[in-house]
Structure 1
Amino acid sequence: MLQKSSLALAMLLLGSAATVSATEIAAPALEAQYAIRWAGIEVGRFQTEFRREDDRYRLSYQVTTAGPLRWITDFRSSGWATGRLGPTGVQAEQFRGQSDWGEGERFWRVAFDPAGRVTSLELDPESKADREPVPDTMMRGPDPLSLAVQAMLEATVDAPFAGQMYDGKRAISVSMSCAAEPSPIVLAALGEAPLDTLICEGDGERLAGRSKRWSDKADEQVQDRRPATIWLAPEMGGLPYWPVRIEATARFGTVTIELDSITDPAT
């Protein structure tokens with residue numbers, strides 16, 4: 001549960017005729033890979049791709065356990081979101097996700113209309129039975145990946161960012177505020193020279209859709225949790241900012257998600 005909770009916090013900062021395929025956005029992708037470490041030990045890998053062509057975007061992710069944690073659990077999750085970028089920001093269209101903890105695959109699929117209302121929703125039977133209901137008023141886009149794109153568009157030292165997302169299972173509120181001054185960071189994936197980054201604090205709160213199975217343990221884990229620290233590098237993937245490091249303090253140690261390779265066609 002520690003790994004699951006920490007990944008959910010980070011990724012703040014990822015079948016039918018209506019499905020949008022990857023080939024519909026032919027622009028080259030920003031490809032980034034991250035190492036997930038708990039108390040300095042690598043326990044997972046996170047990969048993401050971002051494509052932007054005219055006013056359309058597609059953001060996808062894949063995460064797996066690694067190192068000693070994989071001896072305990074072989075967790076895999078992947079998903080993608082598509083939508084449009086308009087004058088007011090993102091307009092989410094499709095969101096797909098799936099995960100497997102070795103107990104069978106779970107999936108969630110949701111589509112939104114231009115106003116953010118849900119037009120279709122699919123959950124696997126186990127997930128549907130496990131989740132407390134989300135009120136209709138909270139079943140609105142954007143999805144988590146689209147909200148992450150919106151946060152990168154709005155990241156600034158002038159004003160905090162706040163938003164709400166729905167992934168087909170849960171409604172979650174998200175907030176982020178950034179320091180007034182940039183701070184240099186050195187990452188091997190970005191070269192030897194220090195790069196000025198925007199340092200932000202991000203946090204999230206589940207509003208509805210608690211897991212009946214894990215609700216008590218999940219509540220215990222967030223009692224002492226502090227906001228995550230997020231390092232944003234400027235001008236990547238055609239966006240104003242891109243996350244290159246995330247650090248979150250969990251109940252049993254610090255979890256970091258750090259960039260270790262990147263291919264950016266926009267540079």
Structure 2
Amino acid sequence: MKKSLSICAALLLITSSSYASEAGDKAAGIGCIKVKKIVKKAKVFADLRAEKLDTVNTIPSLQIIVSEGKTPPDRLFFRDKDGTETEFTLGYEGYVDAFEKIASFDKKGSMCFQSKAKAAAPDEKVGFNFSVDFNVFYNNGSGLHTLAELEDGLKDGKTHYKKLFGGPMSVMVPKLTHIGVANFDTEVAIAAEPLSIFAMKNGAQVDGLIVEEFAGLSVVSIAQLQTLGAEGLSVKGGVYKLMPIPSIKKMKKLGFGDEGDD
């Protein structure tokens with residue numbers, strides 16, 4: 001998955017040396033950490049009213065960040081309070097495949113890893129961190145998006161961001177006016193050709209759409225689509241995700257994209 005703008009900063013970033021294990025786990029090189037807050041946050045979005053989930057959803061992602069010279073865990077799994085284990089697999093760039101299913105898991109459970117290196121040297125740091133993010137994405141990835149769908153996603157997306165930040169921070173969520181298109185194609189090189197993004201009307205391309213690049217996203221203004229009389233947006237050229245976002249000006253004001261960061 002190519003890097004894209006993350007509206008919410010990492011919720012969890014800790015070193016494996018802070019894990020506590022039972023004697024049996026320690027001998028097997030297993031370390032676990034409680035993830036109650038992550039499961040509870042994921043459930044918040046799963047429990048939203050259906051009309052707030054028909055166009056966009058908030059997807060949790062877990063990335064294993066491996067230190068230089070170290071190796072990723074040999075096994076990653078969720079263990080519920082009764083000891084039942086659910087396996088996960090590591091995908092592109094250390095992202096855990098299908099991590100979003102954690103919303104249906106037991107909040108009293110733990111995320112666990114197993115490492116041969118940890119088994120051989122139980123008191124040594126294993127050399128990788130866990131980083132969890134929540135991102136708001138459009139559900140549709142078909143390549144064609146109606147203007148009504150995009151507008152509904154901006155409206156519902158603000159509800160998701162308010163839930164994401166919660167409390168007093170929810171009032172800081174800005175108006176969402178743009179669409180961010182992130183290339184998530186794991187089969188192409190980083191230097192691959194960009195996605196092709198067009199305004200559409202009556203099944204034909206409408207000229208004049210300005211697509212800006214910012215923080216790993218291709219950014220399109222809903223207001224410009226409306227001005228062009230477009231009926232929707234076409235995205236071609238790879239696997240992608242759409243995100244409801246503020247304007248680039250607003251994102252810069254909020255500190256996103258500084259110093260070339262994604």
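To which of 1, 2 does the computed value 1, 6, 12, 15, 16, 15, 12, 9, 6, 4, 2, 1, 0, 0 (P(r) over Cα pairs in 5 Å bins from 0, in percent) belong?
On the way: 1: 1, 6, 13, 18, 20, 19, 13, 7, 3, 0, 0; 2: 1, 6, 12, 15, 16, 15, 12, 9, 6, 4, 2, 1, 0, 0.
Attributed to the structure labelled 2.
The value 21.5 for mean count of other Cβ atoms within 10 Å over residues 43-50 was derived from one model only; which of 1, 2 is it? Kindly include the intermediate steps, with their values, before the conclusion.
Numbers: 1: 21.5; 2: 13.0.
Derived from the structure labelled 1.
Quick one: FRET efficiency 1/(1 + (r/R0)^6) of positions 171 and 211 (r between Cβ atoms, R0 = 25 Å, to 0.05) came out at 0.20 when computed from one of 1, 2, so which one is it?
Working: 1: 1.00; 2: 0.20.
The structure behind it is 2.
Here, each number is a calculation from the coordinates, and none is a lab measurement. Quantities reported herein were computed from a predicted structural model and do not represent experimental measurements. Cβ atoms are built from the backbone, for glycine too; each structure is taken alone.
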